[in-house]
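A.B. asks: Structures for review follow.
What follows draws every value from the coordinates through simple rules; no lab data is involved. Quick caveat: nothing in here was measured; it's all calculated off a predicted structure.
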Structure I
Amino acid sequence: MPQCQLSTTAFGTLAAHCTKYPWQAVQGVLLAPVNSTAPVQVTQAIPISHLWCGLAPMVEIALQQVQLFCEKNKLRVAGFYYANELKDDQQLTSAVEAIADKILAQNPEAIVLLINNQELHAADQTGLPLIPFEYQNKHWSRVQGLTSTPTSLSSDTFTLSLESPETWSTVRRLLTKVASNKVNVLDFDDHLQSPSGDWMENAQLWQS
């Protein structure tokens, strides 16, 4: 039974990535300590791209860089996040599934989180704006029978939660800053334009 918990930093980073590029598909990876057990503690999200989808050459290079970062910091790739460019599109593309398959080959418990953009930016949060997919019967399928609250998703076979009841209020403040260009989140595409940018840890998101 997959169980994972998202840190405020991980959830905030992926939400900021979606907020910065609301009309583009974005994708990134989720990291956890190598020794993390159920519930897996997802401590970090690394934004990969807003220009490329699937296993494009630049995405492959980014994933190689992420793997080196993981080895250095005793982390592993626990999953993948993705947001479609159309807010009401809640399906994975075949290109995204190709990345997910690559991650799954290294971690058989990996998950995919599709960001529900409509829920992410809703005035009143009625549920966690994430749609989990897991690998079953040789394909990626949406987890069924979920009960959703603003801080958790759960079913008979799956549990996902935020690390703290205060996570949402912290992330809302962050997204307001991102939308008004007061802080900036960087992905690998941005790094290619400006190599000095901190795209792996995005520490600048949390400095003010």
Structure II
Amino acid sequence: MDPRRADLIAALGETTGKPAFQRVLERMKKNPEGRDVLLCQPRVVSAQVSHAWDMPENTFGWAYARFMGTRNFSPDDRPPVRFMDSEELAYVATRAREVHDFWHVLFNLPTNLIGESALKVIEFEQMLLPMCLLSVIGGSARFNEKQRALFFRHYFPWATRAGINCTDLICVYYENHFHENLDDVRKNWGIIPCPDPKLKT
């Protein structure tokens, strides 16, 4: 499974992840900010996040807008949730899918095969979704020898620690933090950005 195939990942995530999404829902209900997310049900779509493009330099919103713009990504491109049993679970699955690019920004991960696989490790540590683990296995099977060595030597151990040590990211109301300094939100949420492997000694 190629972790860059959002459509396949989405379908797999829904069909294998219902118990995990139920646990995520219960965590959100117990978290003050998570409850706000469930109550307001924000969507990461152009109509609701376009103000990120107006944020000052070095803010979280500015970094997100720059990430999306330099890659010609649109927040409207995520496939809809189709296989959940309730509206609440469908929203949790939607939210987990839509905050993916926020996490790319926060963890400073590229959108290539290695970066997507590393982010799936973090997503697994955060939500215990089976599809995340399957995506890592499928992604690493597509690596060449050099990529595989780099991933398991540098990205995998970092991503495991990063996913365990940060706050419960699915409970964060990201849109309310667009105006805040990127380094500050990383610090507040216990996020360790991915170090440059070329600088690692």
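A.B. asks: Given a value of 32 for relative contact order in percent (Cα under 8 Å, 6 or more apart), calculated from one of I, II, which structure does it belong to?
C.D. replies: II
A.B. asks: Given a value of -17000 for helix-only ellipticity at 222 nm (-39500 (n - 2.57) for each DSSP H run of 4 or more, over all residues; to 500), calculated from one of I, II, which structure does it belong to?
C.D. replies: This value belongs to structure II.
A.B. asks: State the single structure among I, II that was used to calculate semi-axes √(5λ) of the Cα gyration tensor in Å, giving 22, 21, 17. Kindly include the intermediate steps, with their values, before the conclusion.
C.D. replies: On the way: I: 22, 21, 17; II: 24, 22, 16.
Structure I accounts for this read-out.
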